[in-house]
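Below: a set of structures, written as structure tokens.
Every read-out reported here was derived from the displayed coordinates using simple, explicitly stated rules and does not represent laboratory data. Bear in mind that the values here come from a model prediction, so they are computed numbers and not experimental data. Cβ atoms are built from the backbone, for glycine too; each structure is taken alone.
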Structure 1
Amino acid sequence: MASAASAPVFESLAGIRAIAESGRFKASSPFQITSSAQCSQLSIPTPSHRLLFLVVLVEKLASSGAKMVIISNSSRRSSVTMEKLKSLGFDTSCFLATITSGELTHQHLQKREDPWFAALGRKCIHLTWGNRGAISLEGLGLQVVNNVDDAEFILAHGTEALGLPSGDPLPKSLDELEQVLLLGLEKRLPMVVANPDYVTVEARNLRVMPGTLAAKYESLGGEVRWMGKPDKVIYMSAMSLAGVDAHECIMVGDSLHHDIKGANASGIASAFITGGIHAAELGLGEFGEAAGFDTVDALCSKHGSYPSYVLPSFTW
């Protein structure tokens, strides 16, 4: 990993246009952009305007020849993410493909071609969602158990509930889920985390995601397999879907730890959107407000993540 002293200097841009028209990122088709499709926290003044603006921006990028692959740390299948985009008004034909951490987790648990997954048992403790909708494990041949003593591994899709053998969620607080993890540590159970995000932005509030629990589990000595950003596994999958090499891609995202660090590890150029989950840390409060160079540089050094470009918001 590059040190702060040796980190490359990023270029500040007003929008994505300069990157799209640079001609730098070329594959078999004119341009490829691997995007997290995050709606930046401060991108557009109101949610409805923000969404309309993003829909138009995606169409403009597609018409300019962009090959866009959505990379998401969603714990749900790729098809669910694509349907959600369609329901929000996006023309999904603009996207070459979608790959989610939940999709990768499903594929690895189903196929078990990877030696690590092949060695996993079939009995698991399932951390899932409650109000947001429990994750189905249908078709994976897994047995969800109630007792840690009966489990062979921990599967983390959410932070609201424990999955029951019936498939229904049993609501649990974060403290209660952490107690389950402590019991898992005693048994040295490996964990598969299907959503590596630490937090997500919901109505300008930060919501705890499975990555936070997984990071604590790992810090206490637990074994964790991260199935999305910043692990290279999801970037390699996206490049395979697009049929391109690392030097032909650029990652656009608002998380230094996930989007930018993952791009660094995969040898991919990146564009950091400052008006997203790091907006408060950067002292930003207005739409389109640009963060100071020194402030951004210090935050990047703190996270050990170094973008190629920095943009206030995901705009043209």
Structure 2
Amino acid sequence: MATGRSLELVVNPAAGGGRAGRVLGEYSRALGAEGFEVTVHRTGGKRQLEETVRSLVEQGAPRVAVMGGDGTFHDAMNALLRDDGSVMPSAKTAFAVIPAGTGSDLGARALHIPDGARELARWLAAATPRPFDLGLLEYLDREGERSKMIFTNIASCGISGRVDELVGAGPRWLSGKASYMLATGRAIAGWRHCPMRVRVDGELIYEDKAMLFAVCNGRAFGGGMIMAPDADQSDGLFEVVGLGDMGLGDVIQNFPKIYKGTHLGEPRVISARGRVIEVESTRGDVPLDIDGEAPGTLPARMSVLPGAVRVLRAT
């Protein structure tokens, strides 16, 4: 393995309806022009991606860039999860995110990574490794078994989980934002709010019907909804944002504000901050949305893992 300016580029060519595969050559050349010695690792699925990332970390690769959507980076971080819920050491490795998928809320909107091969390569050349928090989720999987996973951006429950299901079944040629907006409209049309009980660091903060609750490590999800404008992925805290028992008029009024990040403080918008978040419901089928994926249902427990990895970010 090369050292110095070496960059291990792990890519899911199918991400973003194949966009990652189409732009791979352009991005590799741009990174090379900035002095990086690029080694490309193509992955054919989640298991292969996790095995590749785990192997690179074990070898002490100095830079591992993950190219794809939010779900691709989510899978990469889950490669580090051990059975006991701890994260394998990766102090020698700095990770990078290269947005090229359906959802780029983490890369584009939380880490402010620019679009375009040349712009990104210059940005990456000037970036430095910084501590990055991860979230540990404990939940029920689709078979009803207790399970664990890492999340990097936002873990939410309620209508957002239904949106994920619709995005996954929708047309792949739509842009990320258009895909999520279409799915959101369809989800709202047939949605019934769920009874939820939410605790933050052991304190009950909400017990009523709700549209959704989001536990935010990052700022945005759903193709550009700025759910937690004050979220900081290096402060050791989650921002918790809920949309309570809203009528259709409330929804119509608040959704444009969510895209601008100006909804906090509005009626029926709940906000809090903490390290351990627990959400449960008397309804047994409340879906989860974890970094743009829908892996299971409530009940769920989210714990912050402060500075669990290092991620290349702008200085």
Item to check | Identity of the structure behind 18.4 (criterion: mean count of other Cβ atoms within 10 Å over residues 92-99, calculated), options 1, 2 | outcome: 1
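Looking just at percent of Cα pairs over 26 Å apart, which of the labels 1, 2 belongs to the structure with the highest value?
Details: 1: 46; 2: 43.
Largest calculated value belongs to 1.
Just checking, which of 1, 2 has the largest value of distance in nm of label points 7 Å out along Cα→Cβ at positions 212 and 300? Write down the numbers at each step before the final one.
Working: 1: 2.8; 2: 1.0.
Comparing 1, 2 by distance in nm of label points 7 Å out along Cα→Cβ at positions 212 and 300, the maximum is at 1.
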